[in-house]
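Trainee: What follows are several structures.
Since every read-out is calculated from the coordinates, none of them should be taken as a lab result. Worth saying up front: this structure is predicted, and the values here are computed from it rather than measured. Cβ atoms are built from the backbone, for glycine too; each structure is taken alone.
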Structure 1
Amino acid sequence: MREMKKLTIENFANELASNSPAPGGGSIAALSSTLAASLASMVFNLTVGKKAYLAYDDDTKMKIDKGITEAGNMKEEFLSLMDEDTEAFDEVMAGFKLPKETEEEKALRSNKIQEAYKKATLVPLKVAEKTLDIFTLLEIAVKYGNANAISDAGVGALIALTGLEAAILNVKINLPSIKDPDFVSKVKEKCDVILKSGTTSKECLLEIVKNKL
């Protein structure tokens, strides 16, 4: 399995720009969320030990300290999801390459393709769902983080919504190929809820950022 997260930025960009269909938008969605989580971690790390941090009550300090750990864990999870997205797409392509000479082969091929499409849908859906958790961390960052890094927290909010919206686009591109109407309906409903929540969170966070600039 290709490991996108181990490529240099230049090599990843070259791979992305090539005629290979993967990595593509799904991996970029996960990468965007990776960067958003990293920015949250950065703000927390620039806050701990500073004068303003020392003046906070224990509960606020604990939120910031816990945020460092959670942001780090999210960063690693999104990096893994970059590779999962590429792997899921590869499985779809592999399904189409299966033989289809006999009725049995056709049925097996069809099932494999449907399974692969569902996986290729659920990976970016997971990215979108997990990205909502970044907004929770960024809220702590914009409220209590180092004032000199407030713009970084704002960029984190912008990139987080980009990752979320990009992930949902990669969910929806697969839905017309899935023959399970219940699955499709439930996924669409989830996407609507996630997108609304993420958009509201981003707008609220940027309002706080703008007021502090």
Structure 2
Amino acid sequence: MSDYVRSHIIVCENYEERFSELKEELHPFRVVGFIEDDIKIEHAKAAVAEAYISESATKYIIIAGKSINPVSQNSLLKVLEEPPKNIEFILIVPNKSVLLPTILSRLRVVSLNQKRTHNTLDISMSRMDLAQLFEFSKGHDYTKKHEAKAIIEDLFFQATIIEKMTLNGAQLESFEQAYKLLDLNANAKVVIVNVLMKFLPSPQNAR
């Protein structure tokens, strides 16, 4: 399976720097950015128009700014819910309060704010083995949903930012599935194990 990144929201302070990093990380895929302090309706309309320009390979449309006014957000709702073929959106904002609940409900949120950069884990995602998996996951049977979501965010941060891994499709899918399962009140330990299993070396790693 080819590596790819699905549509999501990134919460971080320095949106311009993160945009530059993403352009490098997503190479050789095409990246089109709409980067403004205040994302206005004209920027949102331009992003929607760009989404409907057909592509033979994945194209990433990145919308980043300190604020995105409600009118602009509402104009993005349909294309975020039903993006054209080969189009993925990434929104970068300084905090979730910038976004309407209707936007937040459509895309997964990844927090990269500096206050979380020090919340690293005593685990190596790039050198995952069964011993680490069992040691890390034990004791989470009764972990509450919001705490489990924070752990999943930390695992994603550990893999992509601390260890600078390029995640494959199965690994990315496991993070998306984790949030969905936790919202359905799935057992936190089972969800965490499912994510970590995708980092076991082949042939143990389920693809």
Structure 3
Amino acid sequence: MTKNKYKAIFCDLGNVLINFDHRIAVKKILRLMPKNEHDVYQLFFDSGFTKDYEEGKISSIEFFKKVKNSLELDMEYEEFLPIWNDIFFEEPLNKEIQNFLMAIKGNYKLVMISNINEAHCEFLKKKMPIFFEFDKLVLSYEVGFRKPAKEIYNAALKSVNVASSKAFYVDDRADLIEAASKFGIEGMTFNGEEAFKKIVEELEP
């Protein structure tokens, strides 16, 4: 391998820099109302509401109102927000890759590229100093597109002015790594300690 063949590292957020479990929020909501867990999960995290929210087409308040009406929730936004945000947790491997990126950042431009909504992003910025180690944040709710759309990868490339062949991409989802490869961006799936070791071997100066 030729060292330093890349100029930029594109790194996903969820299940790479920090882990999350949507079911944490779902179970808290279920304590407040008699609904089906699967239905709540789908509405929260795999619905048209979620897509629009993560693409910045609706605001946090608008998203809450849609959820509240659909689930007939008896709560206000200020009560909902802590439940909505309390899905994240850090494990040792998350910290390892954070530390690795901080150690090599002088050799690359670092770009966070994430499918995320405004509330989660603002919540995590207050908890995670690593956000401020990145040169650019390319976030779906700001860009208007979610991975695997070509537009969000193009936005990441343009943000640091590099060609696709000079970017290396880390994501926990193999399908998104594959999608990026079709646009000329090489990468590796982050799915455990062995994968992390391979990423380090590829990127260590």
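Trainee: Can you tell which of 1, 2, 3 yields 2.2 when distance in nm of label points 7 Å out along Cα→Cβ at positions 17 and 65 is derived from it?
Mentor: The value was obtained from structure 2.
Trainee: Which one of 1, 2, 3 has volume of the Cα convex hull per residue in Å³, for residues 105-160 alone, as calculated from the coordinates, equal to 110?
Mentor: Derived from the structure labelled 2.
Trainee: Identify the structure, out of 1, 2, 3, from whose coordinates helix-only ellipticity at 222 nm (-39500 (n - 2.57) for each DSSP H run of 4 or more, over all residues; to 500) was calculated to give -14500.
Mentor: 3
Trainee: A further question on this structure: Determine which structure produced the value 26.9 for mean count of other Cβ atoms within 10 Å over residues 33-40, calculated from the coordinates; the candidates are 1, 2, 3.
Mentor: 1
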